[in-house]
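Next up: some structures, all given as structure tokens.
No lab work stands behind these numbers, since they all come straight from the coordinates. The structure presented is a predicted model; accordingly, all values stated were derived computationally and were not measured. Cβ atoms are built from the backbone, for glycine too; each structure is taken alone.
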Structure 1
Amino acid sequence: MNAHPAAEPLLIINGRVLDPASGRDETADVAIEGGTVRAIGPNLDRSPAARVLNAEGCLITPGLIDPHVHLREPGQTHKEDIASGTAAAVSGGFTTVCCMPNTAPAIDTPEMVAMVAARAREVAACRVFVVACGTQGRKGERPAEIGLCATAGAVGISDDGDVIASAAMMRAVLAETARAELAFMQHAQEPTLTVGAAMHAGSVSGALGLGGWPREAEELIVERDIRLNRAIGCRYHVQHISSGGTVEIIRRARSEGQPVSGEASPHHLHLTHDTCNGYNTLAKMNPPLRERTDVDTLRAGVADGTITVLATDHAPHTAEEKSAAFADAPFGIIGLETAFPLYAEALVHTGAIGWPRLIELMTVEPAKLCNLIARGLGTLSVGGPADVTVIDPDLAWRFTEAECAGKSTNSPFLGRSLRGRAITTVVGGVVRTERERAFART
């Protein structure tokens, strides 16, 4: 993480401190000094602070964590890089992101893990941890150096962007990942069912004349992997769930005590395949946007605890790339800057969950997934890292290209009015984001 600018003693006062890891939920102050949390409580002494920020009416939470982000470095920096991607992260309130290994070249060796981590320490605006490949070059043919990558600092294993199609190879990778005491994060896509597919297989794909991507392509891989993993016991995590059927599969596995978890992304909690009408490439996702029943089942899965992590799958692409014909345009959407208000709209404002559970899904749960608890991340604790997000849950704003801190603007949510925003983001005691309206409440 970039060491500049320097930290200064800071006091955040009068906010609702929500720390799900400890169960704290109270109006209090948070004192920050020397990059750590010095004290938490009501009416703290203001004299040591160089700055006092009034968070009345706001949530003071542990720094938000996104375990599924594409920073595109190395090799694809025309779309995004570590500096620009982490600028988008802190703008959205995230103090930690975990970057995926589908770069060019892929992050499949301990040397690549170390290189990306070193680059992040030089230029990143927030903490960056590396997820390494499960197979060499993400080709699904030979296992990567999983144990050595873990020793080099990898916090998870994934061939994200591709599935490990071979069951035998998947079994071997699960076993190696279990020995490394990491979670395997699966991009669930049965390849023979998605040849030529551009969007969800349904009425809209038929009307547009586009190749359809059935739910079974996701569900079959998850079913296969859970069965393979029964004798192995690797922590198994399903990325960017799109199908309601996948939620049911995970629910059943968890009820049987299997170490299975899953994540939901903002777009799959809001949008349906209808958003692709007019050949709208901004709505072209992998996995694709599906139907209203899938959206409703995903929200219910969050509400009942089946889905335990929220993750953006932040996937930047240039405007030129997204301007191609629908069948040729790349899959993906940016998500870091709009994640919080979209999660709040889908889950809190609908009554599915409350604020404490939302913060839990964005802090301590991803910290558990990526072995970050031992580093003091995902929680607000005295003596722990001063990674803090201050959120105005009622701040109304409109998402436009001007609000994008990253290099790309590929989002179907452009122009949307949103409610709730991170107004101050503190990483290691350094204020990385502070909006003009911060603490100026009317």
Structure 2
Amino acid sequence: MNAPALRIRDLADRRVAVWGYGREGHAALAALRTRLPQLTPTLLCTETEADAAHAAEPALTVLTGAPDADTLAAFEIVIKSPGISAWRPEIAAAAARGTRFTSGTALWFAERAEARVVAVTGTKGKSTTSALLAHLARSLGVRTALAGNIGMPLLELLDADAALWVIELSSFQTGDAAAPELGVITCLYEEHLDWHGSRERYVSDKLRLAATARSLLVNAGQPELLRLTATHPRRHLFADAGGWHADDAAIRRGAEPVWPLRDLPLPGRHNALNACAALAALDLLGFDARAATAALAHFRALPHRLQRLGERDGLHWINDSIATTPQATLAALDSLADRAVTVIVGGHERGLDWSAFVERCRTAPPQAVICQGANGPRIAAALDAAGIGARSERVADLAAAVAAARTLTPQGGVVLLSPGAPSFDQFRDYAERGRAFAALAGFAAGAITGIAGLGIA
């Protein structure tokens, strides 16, 4: 039998550590200070983070470096940041010795069991779908929270009130969601294999949301996802002809055209499907989804997601730095199928399969493919092996890629950053990479702001 979920009050008088000092770690420490002011937790973090932690909280006990099993086992409870893999052997060893691991997400769900929650996950599209759903619900006058992996830790809103909570969950967090009213899975491809250890474990972790959600909404266009969720007793579909779906002209509910695609301020079929997922979720929650469609016209696209930066030197520049899988890059290219596109790919090497991208370049080649970063040589070699290497160029890094794109792209063409890989071979995260791309292209990187609508409105 599983142990009951930990609440913050259960941490009183216990040996507690907070592992990680990013935004999730900050939120956990703040929640402990508010709810358990007498508790003296220990922070486990890097040396760089320790300097900031000591400056902010001089009395805080801080241990630096990667903790081993003995260090972790010295604590009764460890609140772990989501970026730290739950599959690390030292975690398993400490757990076997009695340490309990939890997270800010799990603590929030335990504290707010009464909240009306829609939890959204998926390899791609989860942020846009979450933001769309919150935007549409707010257009109907519903006080809605938008939080989670999208950029606001749930513990930052621990004592806030909302009629509806739209919570984005990464594959690192799906197991921490306790019985949301509705779970939404936008799509399922391989990703984050370094965190999960294998594709099978990634899929299993992602589908933990399906195991806990009281109702489930999934993409009908994905046969494997349909197979894996077939036994859910209250499963519903989007991208299905009988419900919310999109054709070449419109978003439809069944046979009825509801919103013309030309008026959707998000490019690409994948974004039309994200809108369908959000509208289908509204329907399942009992709201008037048709009435909410008018608000689609006013939705502001999220940064780094097919973000049109503008024109410089006769070229159009698009920042899709969030694309960290080859499938995301394919979706970006499909949204620009009628343009002369130079695409910049490559980044941190995770061993993902690029064969579908290579086939797309063979059958519908872009203007040029610039391969950069740690896995750039492997992508270029795959293009060479397929006999289409003449359209590709290898460079060392993003700066060299942008310089090459200026010479390879014809006037009026598009330079698309859609790497299909994570950023941390060169950058801290995809946002830093996107800002660097904007600056290299000649735009004010500071103008790329965060995601609008986070929190409660």
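When relative contact order in percent (Cα under 8 Å, 6 or more apart) is computed across structures 1, 2, the figure 12 traces back to 2.
Can you say which of 1, 2 returns 0.15 when FRET efficiency 1/(1 + (r/R0)^6) of positions 89 and 337 (r between Cβ atoms, R0 = 35 Å, to 0.05) is computed? Value 0.15 for FRET efficiency 1/(1 + (r/R0)^6) of positions 89 and 337 (r between Cβ atoms, R0 = 35 Å, to 0.05) corresponds to 2 out of 1, 2.
Looking at Rg/Rh (Cα atoms, Kirkwood Rh), for residues 169-208 alone, point out which structure of 1, 2 has the largest value.
By Rg/Rh (Cα atoms, Kirkwood Rh), for residues 169-208 alone, the leading structure of 1, 2 is 1.
To test your reading of the models, identify which of 1, 2 gives -7000 for helix-only ellipticity at 222 nm (-39500 (n - 2.57) for each DSSP H run of 4 or more, over all residues; to 500) when calculated.
Source structure: 1.
Taking FRET efficiency 1/(1 + (r/R0)^6) of positions 137 and 273 (r between Cβ atoms, R0 = 30 Å, to 0.05) as the criterion, the top structure among 1, 2 is 2, with the largest value. Structures 1, 2 were shown, and mean projected area of the Cα convex hull in nm², for residues 353-392 alone at 2.5 was computed from 2. Could you figure out which one of 1, 2 the value 19.1 for mean projected area of the Cα convex hull in nm² was computed from? Answer for the origin of the read-out: 1.
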